[in-house]
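**Q** The next part holds the structures, each set out as C-alpha cells.
What follows draws every value from the coordinates through simple rules; no lab data is involved. Model, not experiment: these values are computed from the prediction.
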Structure 1
C-alpha cells in the first residue's frame, strides 16, 4: 500500500469487509524512529503467549532512516517517507493494513523528573480514588515549560511511612505517599512527530522513550530489582534508563551516537560517509590490539574522480579515531548519572542499540563504569530473524512487550494515547480501527 496515496477508498470499503474483518485479531504496530534506521514491528493479539510471557510478531521490517539527525527531526517529508516505507513493508509481511502506530524514539532531548505526594486517607483501606488523588497531586507538582510528559511511572508507594509498597490498594493507613518519575521530551519535537506520522497517513497512537522500551525488552526481572543501567547507543543519540527496586528511576539522553563516530572516521581518513561506515563496521574497534601499525586498510576516496585511488591508512589510525569518541560518549553518560545520584552499587550495565555492536565498546564500558557489562537483546520474541534480533531492535520489541504485558502508565498519562485517557470504541468505525482501539485499551 502506498501511504502517500489517499486512503479514502480503503475506508469506504470498511463496511463491505465487515463480515470478513470480524474474524481478524486486533493488531498493534510499533515504529522505532532513529537516526540510522526506522523499524516497524507488528503484533496480533494471537501472537501473545501470556503463560511464557513471549511474543510472536506478525510483521517486521526496517529501512534506512531519513530526515533524522543528532536526536532531532530535520526534514519532516523525508522522515514521513521513511516511516511510511517501514510500515508498508511490515504490512506486506503481515498481510494486513495498519491504521495507527506507537512511535518509540530517543529523540526530543529525553529527560526525567522526580515528584512526590503525600495525602491523608483517614485510616481506611486505600482505594483507587485515593491512589488517583496521590497521582494527581504528584502530577500537579510538575512544572515543565515547553515539554511533553510521555511516561509517569511510580518509583515507590508508602503507607504510614512504610515504604517499598508495590500496590497500596486494600492496605489500611492514615497517610499515602508516592514517589513518581515523569519522563518528558521537547513539546516542539512531540508536535513534529505527530505531524510526521499523520503525513504518512497513519494515526498517531502515542510515543515511548527508547531507553525505557529497550530496557523492558532486554532486562530480566531480577536485574530491574537489583539495579541496572540500560544504555541505548543509537545512531544519533545515546540514552539511558536506570532501574532499581523493580522501578524505573531515571532517564537521560545526549545527542552523541554511532553517526558521530562515522563522521569522525570520514573526516580523519578523508573518505565518504558511506565508506567510513563500511570501514568502521568491517575494521573498526574501540580498543587497540597488537600489530595494527603494520596492518593497512583501504577506504574509498571522496567524490567521483575515476582516477583517484583509495585512501590507505594503518588500522591503528582508525581505532585512534573511534576510541576517543566512544569513550567520550560513555564518560558523559557516567558523569551525568553520577550528578543525578542514581549510580547504585551492584547495578550492572546492559548495552543495547546498533552502535553498541562495534567491537570493543563493551570493554570500554567496563572500564568507564567499573562494573559488569553485558549486551542486551530482545529475548522475549524468540522467533525473530537474525537480522532483526540484535541489540538495535530492542526498542521496537519493548513497545510490543509493554502493550502485551504492561506496565501501564499512572493516571491520565496513558502512554498509548499520547497522554490522553483511553479512547472509546466508535461503533461506526471500520473493523480494523475498532480492533486497534480495543487492543490499545486492553493489552
Structure 2
C-alpha cells in the first residue's frame, strides 16, 4: 500500500526499502521492510509487542536488529521506516481508540513510548542518526542538518480575570487548612484577591517582559514566543466558556501588547472544539476579527486534539501551524521527534497541510499529582534534561507555561522555575551563538 507512494519512489539512489532482496550490484543501504504496511496495517495485530528489540542502543518497533554487509551494500533488517511512521502519525491512537482518559484524550502513560521507557528520547531523530551512520559505512557522506537548537516559549491564555474574589479568598484559606498549600501562600492570595485595583491574572505584559530575556537577545531564529487566546466554546461541564470574552477591552489590550512586542498570536481552540473540530473555523474567524490580523497558529485547550482524522477539519479551517501534540500528564517526545514536522494522516494515507511543533514540556504536567508529581528541584532537572536532549538533536524546545501559572496568584513553583529556565537557556543559546560565530 504505502510502499508504492511517490515519496518512496523518489528516495535517494543509495537507499532502498522493500520486502525483497537488494538488486545485484546495488551500492548503498537496503532496509528490509517488515510486515507493518501489509495485511496487518490498521489492525490491532500491527501493534509492536513488548519488550522491544534494540539496535545500537535505540529501541526498535518493527523488524530485527540485524545488519549484514555484502561488499558496498548494507542490508538492514531493522525497519526504522515503519517504526518512525508509527510514532510520527499517532498510529497507536488510531488503533487503540478504546483507550482514552476522562477528557477523551489518549493518555501519555498508555502510550508505547511511555510503556517501553523511551518517552524521554526522540527516537525518530535517533533513527536519523543511525541512517546517517549506515550511509557513511557505504561511502555516502550526507550534509549536516541545517537546523540549529532553538527555543519556543508558548503561553495558553486560559484566564485573564480573577472572578468571584470572596470565593477565591475562601478557597485559598481552605487550601491552607487542608494542607494543599502553605499558609504563607494562602495569605498572599487573600491579599491579592482583596485588592480591587489589581488583578493578578491580568499579566500578559509581565509574561512578555519575562520572555524578552530570550526573544530580544537571540532573535526569531533561535527563540520565538506565542500566546494562544480562546474565543468561546463550552467547557468540560457543558457550560459556555466564561473566563473572559474575546471582545472585552482587557483581552483586546492584551493582544495588542503581544502584537507590539513582536510575539505571535494563536488560537486556543476550545474544549468543545476538541470534540467537534468543525468549530475551529468559526473560532479562528472570531479571533481574527478581534485581532485584526490573520491567525494560522493553534493549540487545543487541554491539548484536546482527540482524533487523528480531525486534522482534515483543522487544516480546512485555515490552521497551518499547530502545537497541540504533547501529553497532558507526562512530559516528553510524543511523536518521537524534537523538531517541526508536516503531519500525515495514517487512516486516509495522505499528508495534512499542518506543520506540527511538538510540545515537549508543560507546567502542570510537571507538578500535578495526576501527572509527574515533581517538586521544584526535580522538575528543574527534568526540564533541563529535555532541553539538553533537544539541543543534541538540534531541535526546537517547545515549552508551555500558562499565564496564570506565571502570575503572582499561582501558589506553585512555576513562576520561579520558568525564570530559572530562561536564565539557563539564555546561557546555553549564548554559548551556541559564540560557537557558531567562532566557526564562521
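**Q** Tell me which of 1, 2 gives 2, 8, 13, 13, 13, 13, 13, 11, 6, 4, 2, 1, 1, 0, 0 when you compute P(r) over Cα pairs in 5 Å bins from 0, in percent, for residues 174-301 alone.
**A** The read-out was computed on structure 1.
**Q** With Rg and Dmax of the Cα atoms in Å, for residues 102-237 alone derived from the coordinates and found to be 17.6, 53, which of 1, 2 does the value describe?
**A** Label of the originating structure: 1.
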